[in-house]
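Read-outs throughout are calculated quantities, based only on the coordinates presented, and are distinct from any laboratory measurement. All of these numbers come straight from a predicted model, not from anything done at the bench. Cβ atoms are built from the backbone, for glycine too; each structure is taken alone.
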Structure I
Amino acid sequence: MSPVSHKSSAISARIAHLQGRTQPAHLLGWLECFNAGEFYEAHDVLEELWLEKRETEVADFYKGLIQLAGAFVHLKMHEHPDYPAAGPRLRPAAKLLELARSNLQSFNPAPHGFDQPAALNLADHWLALLKAGEFKTNPLSTESPVRLS
């Protein structure tokens with residue numbers, strides 16, 4: 001079994017309980033993972049839908065959400081004694097927050113009733129925290145967990 005098909009089956013299993021709702025199961029799965037702090041998984045879940053829709057007008061919406069989750073993947077990276085460079089990557093996180101904001105801002109109202117203003121506010125808040133810390137302090141060490149409704 002190829003890695004792609006293994007990933008697809010794992011994602012299908014993860015979002016099975018979200019099928020049949022008004023909003024796409026992949027989007028709901030992204031939100032569920034994101035709110036649980038599973039940012040890498042959120043990225044993976046929505047990437048599958050983005051790949052399917054990347055030639056449509058909603059592609060940048062999905063890309064923006066993937067980038068938003070990706071920013072927090074960078075912030076969650078922990079230092080490992082054997083790999084000191086594997087710690088949080090604050091500047092790449094900021095760049096992804098900027099890209100996410102850029103991709104999401106034109107979707108108001110957002111597809112599927114998604115709360116686009118809340119996502120933009122979240123990106124702005126975390127970007128401001130990174131800049132205030134001059135990219136030396138990881139705001140995840142002091143801020144409440146990230147959540148969207």
Structure II
Amino acid sequence: MAVVKAFGDVVDPKNGAILVGARKSKKSFKLADTEAQMLRGASRQGFGTKHTTLVVRMTDARLDKLQATKVAQMAQNGMARAIRPVHTQFDGDLIFAPSVGTKRTDLNTLGTAAAGVTARAIVNAIKTAKGLGGVPSYQDIRKSVA
């Protein structure tokens with residue numbers, strides 16, 4: 001499960017295409033490419049510091065505290081696949097990885113799967129979200145460029 005209000009753009013992990021993100025202007029549906037703007041030296045005027053992506057990666061595997069921490073760390077790779085840039089000073093990104101089961105599993109395999117599922121959850125979150133407060137949703141942006 002993911003809740004996304006990222007400073008960075010959400011991208012398709014398969015091809016890097018920007019799905020949602022900062023727009024060139026409030027009236028435009030064209031996306032600005034936040035990472036490219038930052039690398040060109042554009043400032044973040046108009047953006048507050050209240051951005052975050054929260055993810056819960058629950059498993060039915062039996063994990064101790066250190067193993068759950070490792071799964072959460074590996075799941076961070078999924079954030080990096082789906083958000084550009086991620087973990088900026090404007091974000092409060094966090095992944096929780098609770099374990100509620102007794103199944104045995106390979107920790108590396110579980111962490112690798114957690115990264116992929118995290119990326120998909122982020123994309124799913126923005127694709128199913130509704131626009132709010134004048135900020136268009138993914139569906140709104142798609143309709144405007146179709």
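Can you say which of I, II returns 10.0 when mean projected area of the Cα convex hull in nm² is computed?
The value was obtained from structure I.
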Quiz item: Given that mean count of other Cβ atoms within 10 Å over residues 34-41, derived from a single structure, equals 17.1, which label among I, II identifies that structure?
Solution: I
Quiz item: Taking relative contact order in percent (Cα under 8 Å, 6 or more apart) for each of I, II, which is largest?
Solution: II
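Consider the structures I, II: one of them gives -19500 for helix-only ellipticity at 222 nm (-39500 (n - 2.57) for each DSSP H run of 4 or more, over all residues; to 500) as calculated from the coordinates. Say which.
Only structure I yields this read-out.
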Practice problem: Work out mean count of other Cβ atoms within 10 Å over residues 26-33 for each of structures I, II, then name the structure with the largest result. | Solution: I
